[in-house]
1. Among the shown structures 1, 2, from which was the value 21.8 of mean count of other Cβ atoms within 10 Å over residues 100-107 calculated?
2. To which of 1, 2 does the computed value 17.5 (mean count of other Cβ atoms within 10 Å over residues 228-235) belong?
3. For structures 1, 2, which has the highest computed value of relative contact order in percent (Cα under 8 Å, 6 or more apart)?
4. Of the structures labelled 1, 2, which one yields -9000 when helix-only ellipticity at 222 nm (-39500 (n - 2.57) for each DSSP H run of 4 or more, over all residues; to 500) is computed from its coordinates?
5. For mean count of other Cβ atoms within 10 Å over residues 20-27, which of 1, 2 scores largest?
6. Consider the structures 1, 2: one of them gives 28, 26, 22 for semi-axes √(5λ) of the Cα gyration tensor in Å as calculated from the coordinates. Say which.
Structure 1
Amino acid sequence: MSAAAARLGATDEDFARLGIERATVRPWEDGARTDGCPGTYEWWYFDAHLDDGAKLVVVFLTKEFTDITQPLTPMIRLELELPDGTAHNKIATFPAGDFTASSEGCDVRIGDHSFSGDLHTYRIAAELDGVSVEVTLTGEVPPWRLGTGHWWFGPGTGKVFAWLPSVPQGAVRATYRVGDAGPVTTGGTGYHDHNWGDAPVNELINHWYWARGAAGPYTVIASHITAERRYGDTALPVFLLAKDGQVLADDDSRVTFEALGAYRDGTTGKPVAGVTRYHYRDGADTYTVTFVRERDLAAAKLIDNLTGPKKLAARLARFDGAYLRFTGELRVEYRTGSTLVDTHAAPAIWELMYPGPTHEDPSRADGR
């Protein structure tokens, strides 16, 4: 691997440097890892499939990660798709003084809104522009990270992108309300993770597919990250497969990725795979995890989140970053040799984050 390449921190020295343990995630790891100062970003993310057919996403951010030169500028994103398909996508920015976050555990407050938990039980409350949600998430799969959960870009411990899936899968109890309509309370399944870093994501990562879901007894988290060209277009796979709440497969060296059914998204102009597939091979055993897109939940150009001189500068720099979120079918298949032993399918949510420029042949969807 060249000195400029990207790598996952996974050595004993990496764990010792960060003060974390291989086999245990501690509550402080889901606490504030940055202070919101210029040059950093951080967010706490939650999504859920609700039993009534609604879909929910809530994100608390220290700032818009497309412009981390700014000081602490707390934000909340709230996306609620109702059972009839009506979408409510809200975003709000708050004064820095409205933000507090503990470094001892997940306890984030932005004004009257809150996101808190202890690696097992989380409570989230937010209301933006007439849409309100109150959520309890109870973990069913223990917190997990791949290696240290820190990817370094450049020589040594260069710039960092960090990620912690605090609740790979959990049971949800949610109440939501839109406008003057009465509140709706329902159950569901959900997920929570936490990201932070010290460099603009678009300078490190060209794009990533990220997905999570549950089908039958299986829980899946799968991602394929492609570093920017200055870091060798390095492929950084992430894969977790759990069964009945116990980790079954999570060795990234055993994963291969396929991006199939390429098309050009009409809103963002980015190449997109209609089907993404992860193969995990362990001797004679193969687990195949497939995500088949049915429709978009979101498709946006990241430049649209900028204003004023920053937006003009982004246009002059030809910044074309984009974000897409999909819903469709997750299918998990387990084979021994050529024999299909087990298969399950269920709805899932996944995303394509494309902060970098489009380098590839337009007919390809893997972005390489």
Structure 2
Amino acid sequence: MNHSLGIMTLVPQVTNEYFLEIANHSLSYPIDLYLFSPQGISPLTETVEGHHFDRVAGKWEEDVFEIPDFIYDRTYYQNDLRSRQARAVVQWMKNQKHIRFLGYGLPNKWHLYEKLSQTSLSPYIPETLLVSDGPELLSLLSERKDIIIKPVDGAHGFAVYHLEAGLDEIKVRTTKKHGIIEQSFQGDELFLKWAEHILKQHTFICQNRLLNQTKDGAPFDMRILLNKDGNGEWREFQRAVRVGEANGILTNISRGASYLSCSDWKSTHDSVSWDFIEQELLSILEHIPILLEEQFSPLFEIGVDLIIAQDHSLWILDMNSKPGHKVVNSLQPDKLSDLYRAPLEYCTFLSSQSLSSLRRGDF
């Protein structure tokens, strides 16, 4: 008897290469694969309008089907009505005992900080503050001079701002599709007007800007993809250095950054104490998935972004339970087959585990 696995995303695309390759690889498994949006679900009848992968024709076909037994959640939420409706449906699904998610997700950046700053990872997590209003933001900027603010629910570098207080002006920089946008405010009043406008749109957190730039002034960090294997054990799947544009703010690939292999990076930065950094890094990576699952819920994959500061200290910049996979495409295409099999292998493992042994997401 085949198990059913549903790939869930807000806007399902049958042309999505990642989803299509998972589907092609599913032919080697006793797994029927589906693709759908939370909006296609009817909680009343527990049916879904979406696509199933025709194992004979080798393509996605429109269909109406029962909610799959297992869900691979790749849903990214925006700040709109459709996303709020989708969230409600997904939370309903997480509460159904006969439906199992490969991973139950993580809370927003602020809740992550609140929990993890109380754990053994705290030395590696930058001090983070919740911004409540414009005057508070101005006060933080006046005190710290050079800060980064970002939405608590942000992803892909969206609405990340670099704020810098000079002698007689405040500089604000952000990254748009066409590059860096910069504006200066000559007085507090004008800055406060701008701040109140963006604070109405999102809830922001604030951190001191960490100096992580190349000699050319390009920001860089390390992206590490962790996932579970067919035995339910965590492993480091891929590691890379991301380098942004010169004088930029972000290292997001969607914002113009590029990947370098760690070996290439090390060869041009040989003065860094790599042995010490490597040892510390491995310790951090060993603890991250364990602590996240202890504090929150079971997960399947995690994207970890770390900064190596100028003094060689390590800082955890972000953790994402729905990471992108371009790091594998870019640097090790020979591992792509293992990447596509990963959710299928883990689904097979989960199907062998009793329901009572699983904890569930509660947010």
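Only the coordinates and a few stated rules stand behind these numbers; no lab work does. Given the structure is predicted, the values throughout are model-derived calculations rather than measurements. Cβ atoms are built from the backbone, for glycine too; each structure is taken alone.
1. Here the read-out was taken from 2.
2. On the way: 1: 17.5; 2: 14.5.
Answer by label: 1.
3. Working: 1: 13; 2: 16.
When relative contact order in percent (Cα under 8 Å, 6 or more apart) is calculated for 1, 2, structure 2 comes out on top.
4. The read-out comes from structure 2.
5. Values: 1: 12.9; 2: 19.1.
Largest value of mean count of other Cβ atoms within 10 Å over residues 20-27: 2.
6. Only one of 1, 2 returns 28, 26, 22 for semi-axes √(5λ) of the Cα gyration tensor in Å, namely 1.
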